[in-house]
Structure P
Amino acid sequence: MTQAFKFCPQCATELEFITQAEDGGEKMRLRCPGCGYTHWNNPVPVLAAVIEYNGQVLLARNAAWPGKMYALITGFMEAGETPQEGIAREIAEETNLTTESLDLIGVYDFQRMNQVIVAYHAVCHGEVRLSPELVDYRLYAPQSVKCWPAGTGYALADWLKSRGHTPSFIEFPKRD
């Protein structure tokens, strides 16, 4: 287990992995031995969009990513907004596009990042202008876009299937 942070946000005592009885049985979590605070480490909801722009799928490349990987527009919800408002805001912030319609594709686990992805199909219009967070974008015909075997790649595959296409996946090189 990895620690998200070291000290209790309530009393500043160093957190420890402590096993304790919970509703589902014994569970080891980061807990404060001083005040009893528990760090639940719940997955974070992340919003994602398969953007349909002029009949094509828009994928973008994040400035922080190594290599030439392109993916869906994603982002975090803000307090006080619905998932639909959040993904429309993220699309506007990252691409300058206006969202015409949104349809839920599905919900996907992304355990490696401790996230739950809520994915939408977004029909968008306007002129693409990328935020500094993104360095490039590409448009793909739905029948030729490639999916990736992780997180949002499965949402893209499900959307393609819903449109009558058979998704194909990129093969990542094996790590030693």
Structure Q
Amino acid sequence: MTILETERLILREMDQEDFSDLAQMLQNPRVMVAYEHDFSDEDVQRWLDRQKSRYETYGFGLWAMILKKTGEMIGQAGLTMQPYKGKQVLEIGYLLKEAYWHHGYAREAAAGLKKYAFETLNREKVYAIIKTDNTPSQRVAESIGMTREDEFLAGYHHGNRPHFLYAVSRQGNPVRQ
């Protein structure tokens, strides 16, 4: 079932059949450099199960990013609730197979997700939590109108790392009626 459609992409819920495509991303050290962790098959399964749980709990999560032209899963993108200073914020997230970097897919998905957060979920604000050394993701956030609001430490497998909190509010992005 299609959740969201953009010019070149379809976002849909992931299922067990997506395990191999998901593993291609999560088990690629270049793709997962921000996570500082080698993902085993068990880790990939936990990731997939966590998304299915998010779909049931929130009605959203990270979805399979499908290239319309070929029907191939080229990444994942979606909305998740993430911890920030003792509260939960709605975050736009994305991850692409390395072969699909630098084609504007992350930006296209992020723009669609921002619109989805405002128009479908009726949220007032949406965020991106990005490691301070992840310049490409910072550029994506800025390209969809997000601005940096904070710098803070977030926990990873090997300790706390500095992150930026980016955000954009609905106020500056009126919903079309």
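If distance in nm of label points 7 Å out along Cα→Cβ at positions 13 and 109 is calculated from each of P, Q, which structure is the one that comes out at 1.9? Of the structures listed, the value fits Q.
Which structure, out of P, Q, was helix-only ellipticity at 222 nm (-39500 (n - 2.57) for each DSSP H run of 4 or more, over all residues; to 500) calculated from, if the result is -9000? For helix-only ellipticity at 222 nm (-39500 (n - 2.57) for each DSSP H run of 4 or more, over all residues; to 500), the value -9000 is produced by structure Q.
For which of the structures P, Q does the calculation of distance in nm of label points 7 Å out along Cα→Cβ at positions 5 and 101 return 4.3? Structure of origin is P. Across the set P, Q, percent of Cα pairs over 31 Å apart reaches its highest value in structure P. Taking FRET efficiency 1/(1 + (r/R0)^6) of positions 29 and 125 (r between Cβ atoms, R0 = 30 Å, to 0.05) as the criterion, the highest value among P, Q goes to Q.
Only the coordinates and a few stated rules stand behind these numbers; no lab work does. None of these values were measured; they are calculated from a predicted model. Cβ atoms are built from the backbone, for glycine too; each structure is taken alone.
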